[in-house]
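Trainee: Please go over the structures that come below.
Each value in this text was obtained by applying a stated rule to the coordinates, not by laboratory testing. All values reported here derive from a predicted model rather than from experimental measurement. Cβ atoms are built from the backbone, for glycine too; each structure is taken alone.
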Structure 1
Amino acid sequence: MYILNLSAGQLMRLNLQAPPGSTRLSFYVPVPTPELPHLLTNAEQNTWAGELPQSGYYEIVVVSQAQEPIPYRLTLGVDNVFEDILNRPAPPAKTN
């Protein structure tokens, strides 16, 4: 289990490298609600990316389905978004 203190609005990428079918991945929000109980739960998928909906302590759980120990690598990337450069308003027109 991994615990991360993250903020709402941050962009996150999660990648689990493990032998096919050998793991299950769960990614839990800080405050589960009926509308959003988790981002992943017991999933066979090994990637997730998106904007974090809440601030607080997120939990990532990797569970092995293998009979023997397996190697795996969990890679995370978290970005703070300060400005939307694609939707930035046009600068005011210059007047001389």
Structure 2
Amino acid sequence: MPGEDVGTLKDAGQVSALTGGLGWTQHSAGAPGQAEAGDRMGASLAEGLVGVPGENDGRGMVISGLGGTGPVTGFAALEPHAGDQFGAAVG
């Protein structure tokens, strides 16, 4: 839900599991990054991957492993620039 507000942070985003009632934001334990207004966490989803294209002034990030049993990792572009929106599409 990329348009989900997290507290007072507008459009920080959230990801929810279809079963089990679980949900994650960047404030969740173990989640990389920091929830910020406009992050849009969950703007794109694929098997085990969550796009966060608004992270760090739109440089973007992809999170791997949320809700799994292994480590949770955040990936960014090799040479990120503001507005790149890395993670706008994953798959």
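Trainee: One of 1, 2 was used to compute relative contact order in percent (Cα under 8 Å, 6 or more apart), and the result was 42. Which label is that?
Mentor: 1
Trainee: Supply the structure label, taken from 1, 2, corresponding to semi-axes √(5λ) of the Cα gyration tensor in Å with the calculated value 19, 15, 11.
Mentor: 2
Trainee: Determine which structure produced the value 2.1 for distance in nm of label points 7 Å out along Cα→Cβ at positions 27 and 43, calculated from the coordinates; the candidates are 1, 2.
Mentor: 2
Trainee: By the measure FRET efficiency 1/(1 + (r/R0)^6) of positions 35 and 67 (r between Cβ atoms, R0 = 41 Å, to 0.05), tell me the structure among 1, 2 with the highest figure.
Mentor: Top value of FRET efficiency 1/(1 + (r/R0)^6) of positions 35 and 67 (r between Cβ atoms, R0 = 41 Å, to 0.05), among 1, 2, belongs to structure 2.
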